[in-house]
Structure I
C-alpha cells in the first residue's frame, strides 16, 4: 500500500509540473503579444487521505491557472484610450480643414482677398484703364474661385466624416455582438470548471478596441460577464446585445439604438470627435466664412452702386457682385461682360476713381460692428488654428498617460522572459525530482519482488 501511494504521489507530481511547464512555455511564446495576459500557476496541496489513525498527504496539484490582470489599470486605460482617440482624430481632421484655407501662402484666401482690394487701389489711380479694369475682374474671379474651393472642401471633409462615422458604427456593432458572444462562451466554460483565460483576453481586447471608438462604461456581474454601455445606452451583457445606428435630426448626426429609443451621449472616442466636427465645428467655420464673404460682398456693392460707369451712356446703381449662394460668390454678369461697367467715378466725370479708392480700403476699415473684414477673417483662421493646436496638445498629453499606463500593464500583466525561464528551471527540477521518486519506488518494488521470488 505504501509503494502504491508513492507511485500515485510521484505520478501526480509529474503531471502537475509538466502542466506548469506548459503554462510557462505558453507565457514565453506570447511574450510579444500585447493583448496577452501573463498566466500564473497556483500550486496547492492535494486533499489528504485518512487511513486508520493517520492522515496521509497525496502530493501536489494545480489549484488555479491565474490570469494576472490589474482591473484598475484596465479601467484607466479604457478611459484614456477614449480621450486620446477623440483628440487624435480631431487633430487629423482639423489639419485637413486648415489645408483648405492654404494659410499662410500666396494662394491663401487672405492673400487673394488682399490682391482683390489692391486691384481697386491700382484702378483708382488710372480709372479709365481697360487693363486695370480687367485686373479687377480677374482678381474678383480668383477670389470667387478660392471661396468656392474652400466651401467644396468643407463639403468633402463632411462627406468623408459621415462615411467614416458609418464605418465606425459597423465596427462598433460587430464589437458589441462579439462581447455578448464571448460573455456566453466564458460563462459556459466557467460553468464546467474551466478557466477560459484566452477568452477573457479576447474580451478585454474587444472592449479596449471599442473604447477607442466611443466612451464606454463596463461593469461585471456575478458570473463575470461584462455589462457594457455606450454613452449611457446599454449595448451588451451575457443575455443580449443592442445594435446602434446613425440618425440625423436638423442636419445633425446622432448615435442611437437600432429602434431609435435611446440616444448615446458621446463624450469620447473617434466617433465623438467626428460627430462634434460634423455637427458643430465645421458648420461654425462655414458660418464664419459665409459671414466674411457676405460682409465683403455687401460692403463692395454698397460703394460700387454709388459710382458711375464709363460706358455710354454712363450708368449708376450697379452691384459689382450678384449674389453669394451655396458657397458661390457670383460676379455681376454686366461687369464680367463689359469692364466699362465697373463703376468707380463718384461724380460721373471721366477719370474720377474715388469709388475705387473707397473700395480698396474696405479690407482694413472697421465696419458697423467695429471689426474690419481682415480682422474678421483673421479671427476665423485663428479659431481653426487654436482648435487644431488644442486637439494636438491634448492628444499628446493623453498619449503620455497611455504610455505610462501601458508600462504599468506590462509590469503587471506582461511576460518577462527572464522570469519565465527561471520558472521553467524551477518546474523542471521539481519534475526531475518527481521522476527520481518514481525510480526510487521502482527500485524498492523490484527489491520486494526479488525477496518474494
Structure II
C-alpha cells in the first residue's frame, strides 16, 4: 500500500519528538529511546510488528558490522593514551611553545590534538586540572580557558572519525573514510579557532575562579608516574591518521604492486587504529596484568554503550527508509536547492533539541541517505562533504540538555550564565564557521 506524504511525515515527526522527550525530560538511555521510536514510526506507516522487528535487526546488524572494530579500537586508543600520560605530554609540549600568556590559545590547540583519539568529555576531564591551574596562574577568566579547551575537543569530536557520530554517518553514506578524516581535520581547525576567538571576546566580563570542589570527583593521579617521551606520545595518533589518509589516495586493484597492496591494507581504519593501540602500549614500559585488564574492561564498557546507540540509530534509519519520505521530499524544489545545507540544518535542529551530537548526526544521516540524489550529493565527494555537513550541524547548539555542557561547567566551576553566553554561543559560531568552510571546499571540488 502506497503511503501518503502526510502519514509518513507525521510518523517521522512523532518518532523524533519521542526521542527528544525520552532522552531529555525522562533521561531514558538513547538506545531504548531509538528502539521505541523505531516501533513508533513502523506502526505509524502500517508495518506489521514482525516486519518492524526484522527491519530493526537488519539495520542494527548492518551498522554494527561496519563500525564495531573501528569504535572499539578507537576507544581503546583513547583509554591507553590517557592512562600512560601521553595526553599530558602533548599538552605540556604545546604549552612550552605558546607560553602561559597565550594559555587560552594553547588549550584550544591542545584540545584539538588530544581530541583526535579521545572523546571530548573524557579529554576535558583529563585536561581540566591543567586548564584550571593555568587560569589561576595567568589570571585569565576561567570561562575563557574552559571554552577554548572545550571548543578544540568538540570540533574534532564532531568532524573527525573514529568519533562515533561522524564514523556512523560515514558508514551510512558509504563515504570514503580517509577523505572524511583528512577534510574533517582541516575543517576542524578554523572551527575550533573560532570557538577560541568567541571565548576571548565574550568571556572577559566573567572573572570566576575555578571551583576545585567539582561535583564529579577525579581519580587521583600519581605524582611519580613516569610519562612517555613526546615521540612515543605522538606516534600512536599520527601513524593511524597517516595510514588512513594515505589509503584514500591509493588506487588499488588485483594487479597492483605488493607494496601498494600492503599500504592499502595497513590503511584500513580497523587495522590502522589497531596499530595505534599497539603503539600506545609502548608508552608504558611495564604493565601489570590487573591494570591492563582493567583498561580493557573500561574500553569494552565505553565502546559497548556507544555501539548500542549507533546500532539503534542504524535500526531507526532502516525504518525511516521504509516510510518513502525521500520520494515525497524529492518532489519539492526547495529541498533540491538546499544541497549541502539540508543535512547541516537537520543535524543542527536535532542537536539543539535533544543534546547528543552522536544521536543528532546518526539520526540526520539516516534521513539524508535517501535524499542524496535529489540534493545533488550522490557522488563520492558529495557523500564526503555531506558527512562533514552533518558533523557541523551536530555542533550547534550545546546547552543545558548536553552532558558535555555540564562536564565543562562542573570541572571548571563555571556558572550557568557564563556557560550559556560564552560556551553555548561558541558552539553556534563553530557550526556556522564549519559549514561555511565546507561549502567553500565543496564548491572548489565540484568546479
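Table for the structure above
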item	result
Identity of the structure behind 20.9 (criterion: mean count of other Cβ atoms within 10 Å over residues 36-43, calculated), options I, II	II
With Rg/Rh (Cα atoms, Kirkwood Rh) derived as 1.33, matching label from I, II	I
Winner on mean count of other Cβ atoms within 10 Å over residues 252-259 once structures I, II are ranked, highest first	I
Ranking I, II by mean count of other Cβ atoms within 10 Å over residues 68-75, the structure that comes out highest	II
With helix-only ellipticity at 222 nm (-39500 (n - 2.57) for each DSSP H run of 4 or more, over all residues; to 500) derived as -21500, matching label from I, II	I
Structure with the greatest value (metric distance in nm of label points 7 Å out along Cα→Cβ at positions 292 and 364, set I, II)	II
Distance in nm of label points 7 Å out along Cα→Cβ at positions 20 and 324 - structure with the largest value, from I, II	I
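Each value in this text was obtained by applying a stated rule to the coordinates, not by laboratory testing. Nothing here was measured: the structure is a model prediction, and the numbers come from that model. Cβ atoms are built from the backbone, for glycine too; each structure is taken alone.
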